[in-house]
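Multiple structures are listed underneath, in structure tokens.
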Structure P
Amino acid sequence: MYLEELIGETNLENRELECKGILNRENTLGWLKTIAGFANAGGGDLYIGVEDKTNKLIGLERKDADNERNYFKNQVNEHLVPRPQMNISFISYKVRNKERYIIKVSVEESAVKPVILKYDGVPSIFMRRDGFTNGATYEEIIEMSIKSKNTQYDILTSEVKYDENNITKLRDFAKEHFGKELKEKALRSMGFMNEEGYLLNGAVLFTDDYSGKKTEVLCSFFSGFNKGSERIITVNKFNGNITDTIRFIMDFVNQRMNHSMIKTDNERINIDSFPQRALFEGVINAVAHRDYYLDGTQIQIDLFKDRLEISSPGGFYRGEKIGKTYDLSGVISKRRNELISNVLVACNVMEASGTGFDKIMEEYADSDETHKPYIYSTSDHFTLVLPDLTYSKGIEDDGLVSIIFAPIPNGTEHDEKILSYCYFRAHKASEIAQFLGISDSSYLRKQVLGNLEKNGYIISSKLSRAVYYKTNTDLVKLD
């Protein structure tokens, strides 16, 4: 029996097609290239249990078919980024009254291109042309990037079916913050699932049993003012659904923050390290605007003696790198995840108009200049910094950031502090000397700053008669 007898000969002519008798465990690269090529082109169909070239049905027993499907999905999830949109189905037929199965994998053209195949640590891009899969040309890669629809991760369709019994935590979360449960009708209206009942990617992250790495959080508590030289008291990692993630972060900080009290003539006022509303808005912002395409990353919560840093993977969506700014109200953050944001709005924990930063500013309105929150963004993450209101000196390190860079020829003990100090803002030599606690000498200007400039780690510019030094962010990266 042949494939055309089972599905019709016209169907074989309409689409790109590839057949495999069984998935080769010794050469997974061969068939993974086909899937990547389909996704980068116009889509296509892969049939498993069908002899290549002849299209003769080999078929599989149901147990073997299940194993092949699971192996296929595991390999695709491990090696293809972003994961192509696919529909996997079984087609049954009978041989001597015995049920046999073939697997049909329908691969759609990817909305986000190029789909990259990572194998043995080497990334490659493939294209399907005229029935064959080959490496994509430079021109094709450029064209794919330009024509990519930039579809958000959370609105792509998953393979998980909607189950009302698997979103109880989301319903409880909505009831806690909004006073009402989220009904299925409301979920459907915001696109939580498609017409066939399959959840969108963002919806999967709200299911009770989700524990994947897309929502991973790393929470650290340091004894001092920076990561490099201070003792880490606690490090906790968490994987769970979005509502559990929010609760975990809030509990981590609340259990470790300081509490103080101010006496006035008429009363005693209790003060927390971080105002609850500001803390909650910061956590919601990190979860809502995280780039969920970035595998191997996590939201980082770093609690220091003088501040809390909340870092989320991905820069501002379709925005510029803004460096460091205290004007949180002036930051316009476009939504990276429409569905996730809509669900959080429905739960009454996020404003539809995006005024979360304004609320943070309000909570710190009466604070002095050393206790003002700020935010900075790079190409791969954004960080909100909340000063500890119970620490009277404010932020001790003037916003120094943790950096990484290659060893500097003839480097000095001052190099790392200077590069961190000048990372977001240029400084004069006299300011750098004062910051380091040393004299503004020829040694500083020639041996230290001169050597950094000679090797390209800082860039000097002249304003009137003063020379300013700024870290070269092409060579020095945020840690």
Structure Q
Amino acid sequence: MTSHRDPSGAGLPHLPQFETQDLAALGTRAAIAMSTGDTNFRAFQAACSTILEGLSSDLEQVRIYLLDPVERILREEAAVDHDGGQQGSDLIPLYQLPEELTVKREAFQHQQGEQWEILVPLHADSQMAGMLALVSYAPLPSHLEERTHRLARSLSLGVLYVQHARQSERAGFLLKSVTRMSRELTGLDGRHLLLETFVTMAANELGFDRASIFVFDDDSTTVRRALCARAGFGVFNLVHIPEIPDLDDTPVPHPHLPGLWIPIRMGSRRLGVVFADNIYSLEPPPRDAIQALVDLSAQAALALENARLFEKLRDAALRDDLTGLYRSGYFTERVKEELANSRRRKDSTGLLMLDLDRFKNINDTFGHPVGDEVLLRVADRIRQTLRVGDIACRKGGDEFTILVPGLNREQAGRMAGRLIEEVRNAPVALPDGRLIEIGLSVGISLFPHHAGNWQELWEKADEALYVAKQGGRGRWSVSGGPAQEPKTR
């Protein structure tokens, strides 16, 4: 790729890939690269390499710093340039950074000889977690700063993942059994397996008659999942949730049973609660078992948070960065799975293919930012129409697809008509008050009525979409049928 260096300074080069690259997606790829290997400097080296490869014609070097919250120092974790990468060695006290980074949370750039250094803060959970440094022979135009923040926001997930993984690795193990159990917990990816392992360890290895874990939803109050393990009897789901006391950081004894409640927290956030008791022996739990359970709960907090972050990263990789709908690759896999389920259920599954009418004219007339707003409006109306179990995807450009299990011909027509009307009744307003009306055409195919596999289902829906377009746009068509206008409600 050609270099954009201009050491003479006679004419500052432009940064073409910053203009065109999807930096949120690039940041997600870098975060995933960071979370799939070691938690040492190689994790950050992988992320730096991903960013440099994505913007190789614009950048000379990429560095990532991690904040030590105790010493308030930014430690350079890795530095990668076109000649290779190495472990970082630079240390920057937090007070030496400009307020643009630490207070205003803005990007900051300054010239160092012939080069420009662009510093972007990395924030996680409303706190500064580190810093991304980009070195170039060109300054970053002000209108591209928001793109670098999108890159930083996606990258922050990977930084936070490594932070928590490192905390888990550094955590002190006071008892031999807790040491082994903690290592098992930090090695678990799925939340379900993590919870089962935790309660089993507490009941079978720490000597409690039973142990239960209650995992809160994002509101830190509603119980999303509850599991219980009885010594020697395995794990089962809890249907009836007991009244959970409001805990701070201290375990609280149960008023009537020989057991106690232990909070699972990550900073100020309540992730869940553990309850362990000796309901059968009625013996008070020994002090060392209580301490071991407290230590194990701290490890469970780190493992739960890492599992949450990993799921979030994985979900981000599956979704379109603009609309938040699923990407085509994931959607295709889900279509295959759902058609197999449909065969077993012996019912019908519908595929709706949507295309915006005259979308190119909107982009050409009003610009891509307005076009993006139109796509966001359509995606929002699609989400409002979906039922539980429906799957929506942005196929690319202005095309969308929806998979609807258990859909028959009549229901498909009503759903298509409702979508067309919902989009038509949600115009986008311009700053001068003008409204841009949005048109939508829909093609429908049904499995197994129109197709015997997912490829045929896709082709039939595409053919039906063509019929709807040819019929005058703003219409829908079921495979083999004419274009139809939505019924006015």
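Since every read-out is calculated from the coordinates, none of them should be taken as a lab result. Just so it is clear, the structure is predicted and the values come from calculations on it, not from any experiment. Cβ atoms are built from the backbone, for glycine too; each structure is taken alone.
Table for the structure above
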| item | result |
| --- | --- |
| At a computed -13000 (helix-only ellipticity at 222 nm (-39500 (n - 2.57) for each DSSP H run of 4 or more, over all residues; to 500)), which of P, Q | Q |
| Origin of the value 0.95, where FRET efficiency 1/(1 + (r/R0)^6) of positions 29 and 373 (r between Cβ atoms, R0 = 41 Å, to 0.05) was derived from one of P, Q | Q |
| Origin of the derived value 4, 16, 20, 20, 21, 14, 5, 1, 0 (P(r) over Cα pairs in 10 Å bins from 0, in percent; candidates P, Q) | Q |
| With distance in nm of label points 7 Å out along Cα→Cβ at positions 117 and 365 derived as 4.9, matching label from P, Q | Q |
